[in-house]
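Listed below are the structures to be examined.
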Structure 1
C-alpha cells in the first residue's frame with residue numbers, strides 16, 4: 001500500500017490560516033504606507049494623495065539628526081556584534097568539547113531569554129557607575145548597549161553557517177601546510193561570509209528597533225529615531241510618522257536585496 005508523504009499543506013484549513021497570517025502581518029504595514037501619502041493630517045481619514053508628509057519629514061532637522069544618530073549606532077553595534085559573534089562561533093564550533101561549553105552558549109544567548117527591560121535596567125546601573133567615575137556622556141554607552149543586545153542575533157546565523165560548512169576544504173588547506181590564519185582568511189571566511197552578512201543585517205534591524213534599552217541608557221539629546229517617534233506619538237500623531245516609517249521600510253528592503261544579491265553571487 002502506497003502512502004503519500006505527510007505534507008502540512010494538505011491539512012484542513014491550512015490555506016485559510018496561511019492567508020490569515022499574511023493578512024495580519026502585512027495589511028497593517030500596507031495601511032501605514034498608504035496613509036503616509038494622505039493629504040489630511042488625520043491618521044484615519046483619507047483626503048487625497050500628497051507627498052507633503054515626506055517633504056515635512058525630510059526637511060525636519062530633528063528627524064535628520066535622530067536618523068543619522070540611529071544609523072551610526074546601528075552600523076557600529078552591528079559591526080561590533082558581528083565581529084564578536086564570529087569569534088565566539090569559531091570558538092564554540094571549531095574546538096573540542098570542553099566543560100562549560102553549554103553554559104557559554106547560554107550566556108551568549110542570555111539577552112534572548114531575559115526580558116529586554118531587565119537588560120535595560122542592568123545596563124543603566126552599570127553605565128551610571130562608569131559615568132560617575134569618568135564623566136563621559138557620549139554615544140559610546142548606546143553603542144555598547146546595542147552591541148551587547150545584538151550579539152545573540154548575530155551569533156545564531158553565524159554559528160548555523162559554521163555548523164553546515166564542509167570541513168574538508170579547511171582540512172585540505174591545513175594538509176597543504178597553510179597556517180591557521182591563512183586557512184581562516186582564504187577558506188573559512190569566504191564560506192562564512194553569508195552567515196556574517198545575515199548576522200550583521202539582523203543586528204542592524206534589531207538595533208534600529210531597540211526602544212526599551214535606548215530609553216534606559218541614552219543621555220539628554222541622544223534620541224534615536226525609534227525613541228523620537230515614540231515621543232511624537234505620545235504628543236501628536238500625524239502621517240509624518242508614517243512617512244518616516246515607510247522610508248525605513250524602504251531602507252530595510254534595499255538592505256535585504258543587497259544581501260540577497262551578494263549571497264547569490266557568492267553562491
Structure 2
C-alpha cells in the first residue's frame with residue numbers, strides 16, 4: 001500500500017531533507033584524491049551526530065543481504081553502481097567518479113538522497129555522465145505531477161538518458177519513503193508513460209536515476225561483500241537522488257538546502 005503523509009509530516013521531512021542536503025554537500029567537498037571511502041563514512045557519522053539525526057542505513061538489513069549494512073553511507077566509485085561499502089582500502093584518485101548515498105531519520109521521518117561528484121579533474125565523458133544523470137533526475141521530478149502515473153517518471157528518465165547515448169540500470173529503482181527507508185511504490189528508471197500507480201497528493205518518493213556509460217547490465221557481488229553492485233562491462237556509473245513530496249502544486253523537492 002502506498003502511504004500518504006500529512007502536511008505536518010511533510011514539514012518534518014522538509015527539515016530533515018535540508019539537513020541531509022547539507023551533509024551530502026559537505027561529503028562531496030571532502031571527496032578528494034588520497035581520501036579513503038571509510039573516511040567519508042566517518043565524516044558522515046560525525047555530521048549526523050552534529051545535526052542530531054540518525055543515519056538509518058547503519059544496521060539496515062535488507063532481505064537480500066546476509067548481514068546488516070555496516071556504514072552510514074554507501075560510497076560507490078567508478079564502475080560500482082550502488083551500495084558500495086566504505087573501506088580504508090578504497091582510496092580516491094584524481095579523475096574518479098564517486099556516488100555518495102545516505103538516508104537519515106529526523107524526528108522519526110526518513111529522507112533519502114544521493115549525489116555523484118568528480119574527484120579533482122575528470123574527463124569529458126565523466127562530466128557528461130554526471131550532467132545527464134542530474135538532468136534525468138530533474139525531468140523525473142518534473143513528471144511527478146498529481147494525476148500522472150509512476151510510469152511517467154520512468155519514461156521521462158529513460159527517454160532523456162537514452163537520447164544522450166547512455167543507459168539506465170533497470171534492476172534498481174526508486175521507491176516510496178518517509179515512514180521507512182523503502183516503501184511502496186517502486187519507481188523504475190525505465191517504463192512507459194501513463195502506466196503504473198497513480199501519483200497522488202501526500203505521496204513521498206525517492207526518485208533516483210542510475211545511469212551507466214556502457215550497457216545497463218549489472219553484477220551483484222553476492223560472493224563478496226553482499227551489497228556492492230557493479231557494471232557488467234566495467235563502464236562507469238552515476239546516481240542522483242531526491243526525496244520529493246507530492247503537493248497540490250506539484251512535486252516539492254525535500255532534500256535541498
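Read the figures in this text as sums done on the coordinates, not as results from a lab. Source: prediction; values computed, not measured. Cβ atoms are built from the backbone, for glycine too; each structure is taken alone.
One of 1, 2 was used to calculate distance in nm of label points 7 Å out along Cα→Cβ at positions 166 and 206, giving 3.1; which? The value was obtained from structure 1. Structures 1, 2 were shown, and mean count of other Cβ atoms within 10 Å over residues 38-45 at 20.1 was computed from 2.
For distance in nm of label points 7 Å out along Cα→Cβ at positions 198 and 230, find whichever of 1, 2 sits highest and give me its label. Comparing 1, 2, the top value of distance in nm of label points 7 Å out along Cα→Cβ at positions 198 and 230 belongs to 2.
Say we calculate Cα Rg over 2.2 N^0.38 Å, for residues 182-237 alone for every structure; which of 1, 2 gives the highest result?
Numbers: 1: 1.76; 2: 1.46.
Largest value of Cα Rg over 2.2 N^0.38 Å, for residues 182-237 alone: 1.
Here log10 I(q)/I(0) by the Debye sum over Cα atoms at q = 0.14, 0.18, 0.23, 0.27 Å⁻¹, for residues 14-53 alone was derived from just one of the structures 1, 2, and that gives -0.41, -0.55, -0.69, -0.81; the source is 1. Here the criterion is relative contact order in percent (Cα under 8 Å, 6 or more apart), and among 1, 2 the highest value is seen for 1.
Which one of 1, 2 has FRET efficiency 1/(1 + (r/R0)^6) of positions 190 and 214 (r between Cβ atoms, R0 = 30 Å, to 0.05), as calculated from the coordinates, equal to 0.30? Only one of 1, 2 returns 0.30 for FRET efficiency 1/(1 + (r/R0)^6) of positions 190 and 214 (r between Cβ atoms, R0 = 30 Å, to 0.05), namely 1.
Work out which structure the value -24000 belongs to, where helix-only ellipticity at 222 nm (-39500 (n - 2.57) for each DSSP H run of 4 or more, over all residues; to 500) was derived from one of 1, 2. Intermediate results must be reported in sequence, preceding the final value.
Details: 1: -24000; 2: -9500.
Comparing all candidates, it corresponds to 1.
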